Structures are given as C-alpha cells and as structure tokens.
Structure 1
Amino acid sequence: MVRSTTPTRRRSRWVLGAAAAAVAAVAAAVIAVTITGRGAPPPVPPPAAATPVEVPALGTDATSVDQLNATLTDMGRRSISWNVTYMSDDAQVDTKLLDAAADRGVTHYVVTLEFWSLQREDHVLGRIANGEVDNHLRGIAGDLRTWQQKHPGTEIIIRPLHEANLPSYPWSFAAGNGHRNDESEFAPAWHHVWSVMRNQDPQLKFFLCPNGGDSGYSWGVPPAEVDYVGADRYNRSQESGDWHTPAEVHDQTIEQIQALYPGKPYVIAETGTSEPGQGVTGHSKAEWFTQLAEWMKGPAATQFHLTAVCYFDHDKSEQAGNGNDWRIYPHGEPNAEASRSAFQRAFADFR
C-alpha cells in the first residue's frame with residue numbers, strides 16, 4: 001500500500017516558512033539596530049584633531065627701500081609679511097617703500113604717524129583733537145586709499161600717537177613731556193584722528209601702541225576704535241647696564257594690555273636687543289635672538305596668541321637718551337657675524 005505524502009509535504013512547507021520568517025525577523029532587527037543604533041553600543045568617535053598653534057609672524061621696521069633690503073639680507077630672508085615705518089603728519093606717503101614692501105611679501109604695512117608739525121606747540125593733543133592737522137590727515141588717508149586700491153592684498157594699519165606714555169614726543173602726556181599735554185586729552189585726540197582718516201578711507205585699520213613696561217594703559221580709547229593692540233619694548237643693556245630675556249621684556253606688558261582689550265590681535269611693533277652693557281657678562285645678542293625665537297614658538301604663540309613680532313633693525317647708539325645698537329648685524333663689532341648667524345638659524349622656519 002502506498003502511503004500519502006501530502007501531510008509530510010505540508011509539514012516541510014510549514015518548517016521552511018517558519019525558518020524564513022525567523023530569518024526575516026533577525027534581518028529586520030539588524031536593520032533597525034543599524035539605522036537607529038538601539039540595542040548596540042554607540043560608535044567610538046575618532047580622536048579630535050589637535051588645533052594647530054599659530055606662531056607669530058616675523059616683521060621688521062624698515063624706513064627705506066635700502067634698509068628693507070639690508071634687513072632681509074641680514075635676516076637671511078627674501079620676503080617678510082609685516083613692516084612698520086614712520087612718517088610725519090606733514091610729509092608725503094612714501095609710495096616707493098610701499099611698492100618695495102609689497103614686492104617683498106609685506107601684507108601688513110604699519111604707518112607710524114608722528115605729529116612733528118606741532119613740535120613747537122603746547123597742548124599738542126588738544127590741537128589734534130580740535131582739528132588743526134585735519135588737512136594732513138585727509139591727505140595721508142587719501143594717498144593710502146589710492147595706493148591700496150592698486151594693492152588690495154595689503155592691509156594698511158595706522159599707528160598714531162605711539163609711545164605717548166614716554167616724555168620724549170610732542171604728543172606725549174607723560175610727566176615732563178614739555179608740551180603741557182595731559183593724559184585725559186589722549187582719547188579725544190585718538191578719536192579725532194581715527195574718525196577723520198576713516199571717513200577718508202574706511203579700509204584703514206588702527207593700532208594702539210604704548211611703550212611697554214608702564215604701570216597701566218587704560219587711556220580711555222574704546223575697543224571699537226582699535227583694530228590692533230601692542231607695545232614697543234627692548235632689552236636696553238647698553239643703556240641700562242642690565243640684561244633681560246624676551247619673556248622678561250614682554251610678558252607683563254602683554255598681560256596688562258590684553259586684559260584691557262581682550263580678543264584684539266596683539267603685535268609687538270618694536271623690539272630688539274643691544275650687546276651687553278658695561279659690566280654685563282655671560283650674555284650676547286646671539287643668545288637673545290635664540291631666546292626670542294623660542295619664546296615666539298612657546299608662550300607668545302600658546303599663551304598670548306600674538307599676531308606678529310617686528311624686529312627694530314636700527315643703530316641708535318649715537319642718539320641722545322637711547323645709546324643702543326639694535327642691529328642684527330652690527331657692522332664692525334666683534335660679535336657681528338655670530339649675531340647674524342644666530343638670528344638666521346633661530347628664525348629659519350618662521351613665516
């Protein structure tokens with residue numbers, strides 16, 4: 001007798017159907033976990049990339065095409081991104097130097113505006129605030145605007161009334177300034193220069209720059225009228241007879257000014273070192289240059305976030321009240337070659 005296979009076939013089909021349903025359920029669960037993440041540990045995020053630390057740019061303070069070329073040679077460089085120069089309010093803009101600086105890579109050109117037209121006057125700050133040099137200000141701003149239109153890649157930064165806390169300038173308010181200026185007159189004078197020149201050329205930036213090493217810098221200039229802050233300060237060994245590292249020269253001043261203007265780009269517009277003064281032993285320009293580069297890669301970058309440091313490559317040893325030779329290569333001095341070589345080694349990888 002032949003048995004019927006129909007029930008067996010039915011059971012097989014049922015088993016296969018149940019298995020297929022189970023597989024489908026597992027697949028659905030896997031898809032759900034994949035899509036929603038439910039029931040599975042969260043994925044491990046990749047390690048965060050370290051934020052790169054920007055080392056301050058190296059700049060200089062060349063006042064002529066010849067000096068710019070000589071400084072770049074002594075620095076061992078073909079280009080530089082910052083240059084600080086100087087002009088009297090009654091002078092013409094040096095477009096030859098501007099052109100040469102742009103050709104050598106300068107993207108930030110600082111014009112230190114000095115009010116020598118008023119050097120025989122009293123109350124110089126008040127006179128500036130009252131508009132006595134407005135024609136000079138408009139002329140300079142107009143000339144800079146015309147030049148900048150042809151060189152849109154260069155930022156022009158005005159540094160007016162610099163080092164007003166020293167007594168040696170007509171615009172100074174420090175005790176003994178000889179021009180009967182008062183600290184309370186500084187902010188109105190600043191505001192007037194800022195407003196007159198900005199009205200003529202809105203692209204101009206402004207740089208508030210006292211002399212470093214003072215007890216305070218709260219002179220009433222509002223942050224809205226300041227694009228850059230900074231200070232000038234040196235290791236004045238030949239003049240003072242002592243010796244200070246770059247950190248000792250700059251750290252305290254930076255902390256004070258950054259507390260007043262948090263978030264503003266900070267630029268050291270002038271710094272330098274002389275050879276050791278009389279009685280100072282165990283130090284050299286070469287040592288200081290190496291320390292400066294290390295400080296710029298260290299605290300200047302990681303703690304203070306400086307934008308640029310400009311080296312003042314000038315000989316002021318014959319100037320009354322100064323007495324220091326700041327040059328990288330002090331021609332004729334016994335350690336001139338060692339100084340220049342040390343600078344070039346220390347700053348070989350700076351932008």
Structure 2
Amino acid sequence: MNVKPRLAATIAGLCLLTVMATVTLARVLPGSSQLVYISSRDGSYKLYTVDVERQITRLLTNRRIVPCCLSWSPDGERLIFMAAVQNQFELFMVSAGGNDLRQLTQDNGRRIDRPVWSPDGRQIVFVSHRDGNLEIYTLDTTDASLRRLTDNTALDNTPAWSPDGQEIAFVSNRDGNRDIYVMKADGSDIRRLTDHTGADYGPAWSPDGQRIAFNSSRTGNTQIYIMDADGANTQALTSGDVPNWMPVWSPDGQHLLFLSSRRGQVGIHLMAADGRYLRLLTNNSMNDSVPVWSPDGQFIAYASNISGNPEIFVMRLSDGSINRLTDNRWFTDNIPVWRP
C-alpha cells in the first residue's frame with residue numbers, strides 16, 4: 001500500500017484545525033514582502049518562497065518530505081516545520097536562504113504538531129507523541145536539548161506563547177473536557193482558564209498579551225470568544241446558527257480575521273477586537289482558508305479553492321484589491337506564512 005497520499009492528507013488535516021508569481025502590488029510593500037508556502041507543483045510537497053514585490057518564486061526545500069505547520073523565527077532568518085519521515089513526524093529547520101536544512105528531532109512517534117518559536121527565538125514549543133501520549137515539549141535552539149513541560153494521561157496540545165515569552169497557553173482534556181490552560185514557560189504553575197461543558201480550543205494571544213481569543217462550542221456551533229489573560233471577563237465575539245472560528249489577531253491588536261460559513265461557503269471575515277463586525281473580505285463560490293496578516297497589517301495572504309484547487313492570494317485591505325500569487329492547475333499551493 002502506498003502510504004504517501006495518506007500521509008499528505010493527514011498532515012494537511014493537522015495543519016488546517018492545513019512558478020513565477022504574477023502580482024501587481026505597489027512597488028514598495030511595507031514590512032516584509034516574502035511569503036513561504038507549501039506546493040505540490042512538481043509532484044511532491046515542498047516549500048517555496050515568493051517575493052511579492054519583485055515577483056520571484058524560489059524553491060526553498062528539495063528533499064522529498066511532506067512539510068507542514070510552518071513557523072518563522074522572530075528575526076526571519078530560520079524556518080521550522082513538521083514533516084513525515086518513515087511514517088513518523090519530525091521537526092526540521094531551514095535557513096531563509098534554503099540552505100542548512102536540518103532535522104531537529106528523532107523518534108517523535110506517530111504525531112507531532114504545532115511547532116512555534118518563542119518570542120526571543122531561543123526555544124521551540126511543540127506537541128509530540130514520543131512518550132506514548134500527546135504532551136508539550138520545548139526544544140532549545142542552541143543545544144537541541146528537549147524539555148517535557150506536561151506529563152498527564154490526558155491530551156495536551158495547541159501550545160501558544162505569550163508575547164513576552166513568560167507563559168504558554170494550551171488545550172487539555174485533563175479535567176474531562178477540552179479547556180484552555182496556561183503555564184509558565186518552564187511547565188510550572190498550570191492554571192485552568194476556561195471551565196465549560198463545551199469544548200474550548202485554539203487560544204490566540206493578543207499582541208499586548210492582555211487578552212486571549214479562542215474557539216468554543218459551548219452554544220452548539222463553534223463561535224469565537226475572548227477573555228482576559230487570567231481567564232476573567234469572557235465574552236462572545238460571534239454568535240448565530242453557523243460556525244465562526246480561527247481568530248487571527250492583527251499586528252496592532254485592533255482587529256481579528258476569522259473564518260465563517262455564514263454565506264454558505266467558508267469565507268474570510270474581519271471584525272474589530274470588541275466583536276463589532278466590519279466586513280466580509282472574500283465571497284467566492286469555493287472555500288477560502290488559512291488567512292494570515294502581513295507584518296505591517298496592510299495585507300493578508302490566504303489560500304482559496306476558487307479555481308478548483310488551492311492557490312495563494314494576497315489582498316490589500318485598504319481597497320480590497322486581490323492579487324493571485326500562484327497558478328498551478330491540478331496542484332496544491334497552500335498554507336502561506338509571511339516572513340517577519
């Protein structure tokens with residue numbers, strides 16, 4: 001049996017809870033103008049970068065592994081990602097120039113997920129099945145030493161660094177239900193932030209570290225909520241008969257991107273951080289997904305199936321103009337991530 005298609009499908013699911021560019025943006029794009037994304041254009045999944053301003057696409061990795069869950073270092077010089085190696089999932093790191101590809105972990109087991117750099121670039125937090133259960137670990141980027149932060153028979157996952165690097169929010173069902181917890185960066189002082197019969201998941205810190213947005217099914221459909229960083233003052237930002245999910249903070253903390261099926265297909269929406277709905281950004285007959293802000297907050301990149309297969313697009317928020325970055329019929333271009 002050929003397991004490669006199954007591995008690709010599994011990794012796409014994990015990342016989504018996942019040619020020459022022909023763009024006509026302004027000559028000077030504030031902040032970073034480079035994106036990294038995953039493409040199957042040559043028959044296997046690899047990483048590519050595209051310079052949006054100069055209209056240049058470049059192969060970043062040439063090894064036949066299936067990458068996903070991308071995360072840039074804070075200085076934009078290194079990229080970490082998850083990939084399948086001999087039916088196991090491992091962490092890899094590559095420089096922004098595409099050289100020095102290194103495997104960081106060994107024998108992680110059948111699942112590893114959510115690698116994220118610490119704000120100071122010294123550690124990587126990730127989820128691993130290496131000890132027989134989903135637990136949260138950190139990896140020191142200087143000496144590659146591992147530290148296990150959680151040790152529980154329940155499932156601990158979805159770690160998210162606080163902006164100051166002092167705490168890590170995560171999701172666990174250790175108390176019988178999926179709730180959001182927070183711990184210090186060394187794994188100590190674990191505190192439960194949500195306590196509800198519905199599932200709470202996907203914690204996202206505001207840029208100032210004062211609030212956490214998250215998804216919850218406490219009213220039936222998945223909706224977006226927000227709370228103070230200590231778990232107080234929880235309020236719903238969305239409501240209704242259709243799911244709304246995946247809040248993504250703007251760099252200035254004033255707005256949130258999110259996904260919603262309120263128009264039938266999955267579209268990208270924008271709201272103020274207090275829940276005031278602003279506007280629908282994409283309104284296609286096919287699904288749009290994985291929206292990410294540019295570092296200056298003036299653009300978003302996202303994937304869309306509008307042409308029948310996932311392609312990468314960039315939208316200027318000031319006027320809603322959209323530019324298609326990839327055009328590879330029959331192949332997949334997905335999961336864009338802006339370089340800092």
Structure 3
Amino acid sequence: MARLYLKGSNLPLFNEACVSDNRAMMINTTQIAVLRASQAWVEHFNAGNADRCIAAYAPDCLMVAKPKGRFVGRDEIATFWRTFLASGAGQLRYSNIQINTETEGVAVLSADWEMNVGRGVVTREVWKAGADGTWSLTEDHFEIQESFEPSSSKGYKKTALIVVDLQEDYFRGGAMELEGTEAAAEAASRLLEHFRESRQPVIHIRHLFLSPDAPFFVPGTPGSQIHPSVAPRPDEVVVVKNHISSFLGTNLEDLLRKERIERVVIAGAMSHMCVEGTARAAHDLGFDTLVAEDACATLSLDYGGVQVPANNVHQTAMAALAFAYATVSSTDEICQLVSAVKNNA
C-alpha cells in the first residue's frame with residue numbers, strides 16, 4: 001500500500017512509491033484520480049448542487065455520519081445531503097488529506113474538514129473506479145466534531161485584522177527606516193480601533209531575524225519591538241515569524257481556522273515584501289484577502305542601476321496584488337465595507 005499525503009491547500013508533500021516503477025505509476029494515477037473526484041465533490045457541495053453530490057455515491061453505498069447516524073443506499077444518503085445543504089451549509093474545505101491506494105481501482109481518502117457550520121474528520125472515503133473510468137463512493141465515514149451557526153448564511157464573513165511588522169526599526173531613526181511608516185501606522189491604528197470597537201479579531205505579526213548579525217529586527221533590541229502606535233493589547237495575539245510570509249513556520253493559519261475566519265485585512269510593512277507575501281499566502285490558503293494600501297509602507301530600491309522611488313515600489317506591489325490576489329482599498333473603504341457587511345448579517 002502507498003500513501004499520498006497533502007497538507008493545507010492540497011499541495012503534495014509526500015508520495016511514497018515502494019514498489020516497481022509500473023506499480024508506482026499506477027498508484028500515482030489512482031491517487032490523483034481520487035483526489036480529483038473528491039475535489040469535484042467538494043466543489044459541487046460548495047455550489048449547493050445536491051444532485052451532483054448524490055450522483056457520486058454508488059447505489060448501495062454505506063454512509064456513516066457520526067453522530068447523525070447510518071445511511072444505507074443512495075436514497076437515504078440523498079435525503080441527508082438535501083436537508084443538510086438546505087440548512088445553509090457551505091464553504092467546505094479539506095486539509096491534511098491522505099490517500100491510501102488499495103488496488104488499481106480502489107483507494108481510501110481521509111482528511112480533516114471544515115465548513116461554515118462545523119468541523120470534523122473524514123475517517124474513510126472509499127472510492128472505486130467503474131468500467132467506464134468514473135469514480136464512485138462506495139463508503140463514506142465522517143465525524144462532526146464541532147457544530148456552529150453558519151457564519152455566511154446572510155453574506156457575513158468573519159474577518160480578522162493582521163498587522164504585519166510595524167516595528168521600531170522601520171520608523172524614523174530605526175535601523176531600516178522606511179518612507180511613510182508614520183502615516184501607514186496612523187492608518188493601521190484606525191483599523192485597530194475599528195476592529196476593537198466591533199469586537200473582531202486582531203493578530204499582530206512581529207518579525208525576528210534568527211542571526212544576531214541581522215541588519216534589523218534583532219531579538220532583544222528596541223528596534224525589534226512593535227511600535228507603540230499599534231501596540232497589541234494584552235488580550236491580542238502576537239505571532240512571531242522568521243520569514244517573509246506570516247504563515248510560513250508559524251501557527252497563523254491554525255489561529256485563523258480555529259476562529260473560523262473567512263476574510264483577512266492586512267496592513268503593515270514592507271509593502272512589496274512581508275505584506276505582499278502574507279497577502280498571497282492568505283489568498284492561496286482560501287481566505288478572502290483585503291489589503292489596506294494606505295496602511296502599508298516600504299522603501300526605495302535600486303535595480304540595474306536604476307533608482308526606484310518608494311512610492312513606485314509600493315504602487316507596483318499593490319497593483320500586482322489587486323490584479324488577482326487581493327482587494328486593495330483604503331483604510332476608510334475597508335472599515336465601511338467590514339461594518340456594512342457585519343451590520344447586514
């Protein structure tokens with residue numbers, strides 16, 4: 001038996017082929033086919049297409065949904081899913097996927113799952129290939145570990161503010177002074193005030209270089225501290241990172257998933273580095289991503305003997321994000337948007 005393991009946003013991290021090359025190729029093909037079949041089922045579910053979801057089950061399929069019950073045959077399964085989808089369920093996402101190949105035409109998938117009405121585990125999805133190459137579910141075992149009210153049944157998306165690297169070294173007189181950091185921090189502080197008043201989650205990101213020879217953000221130095229204008233409150237989370245992306249090597253994603261966050265607002269520095277890297281990672285992980293462009297700052301760069309002004313660096317970073325990765329807006333526009341959607345929930 002071989003296993004395909006995927007973590008987070010369905011990126012293959014491990015693919016063990018412990019048999020002959022032909023056997024390994026068969027296993028890889030089977031695993032990919034099952035992954036695609038399962039992903040298609042999730043897409044139909046999120047689109048509210050009960051008929052397509054039900055059609056994926058074999059006529060004599062067994063489904064065990066703890067603690068809801070045991071369902072035998074497509075008709076009983078159909079009743080369950082139609083009722084469940086009608087309740088407002090959606091936004092299903094699998095993570096930590098494992099696919100075990102049993103034979104050329106049979107594989108078993110397990111995963112963690114989360115949606116807007118709950119989270120749990122898939123303990124056993126058995127997929128079998130038919131003579132025509134179509135994959136069907138012959139068994140489906142999953143567990144609901146936590147249930148909650150649908151967060152987006154009326155258009156509301158639970159939102160968190162992420163303030164990235166607004167630390168002393170980036171301010172006037174710091175070891176890596178940026179241009180416009182004070183203005184960006186003023187806008188970020190307004191975002192903080194808005195999120196605090198509306199009791200929405202706030203997460204502060206603090207960068208520390210691991211080397212004592214680093215040019216800035218050296219552990220234990222005043223310059224590595226978060227600036228007082230955007231200082232975290234005692235009840236707010238501070239995530240320490242060592243890379244450009246705030247998600248890499250940290251528990252940021254776990255914190256957001258635990259709070260059932262669907263949308264993030266990002267502010268901070270530098271625009272073209274940690275802000276952009278964090279925004280791209282958030283998008284790739286499935287979060288609706290907004291960037292407060294006037295709450296970000298950067299510095300001038302030199303490339304190929306050409307001096308690129310800080311404003312051009314910033315605008316280029318924002319334009320790249322706005323093209324496909326994020327909604328880029330002003331602080332005032334984001335505050336209005338978040339308030340309007342929340343009040344309509």
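Derivation of every value follows stated rules applied to the coordinates shown; laboratory data play no part. As the structure is a prediction and not an experimental result, all values here were calculated from the model.
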task = Out of 1, 2, 3, choose the structure whose coordinates give helix-only ellipticity at 222 nm (-39500 (n - 2.57) for each DSSP H run of 4 or more, over all residues; to 500) equal to -1000 when calculated.
result = 2
task = Could you tell me which structure in 1, 2, 3 was used to calculate Cα extents along the principal axes in Å as 71, 52, 34?
result = 3
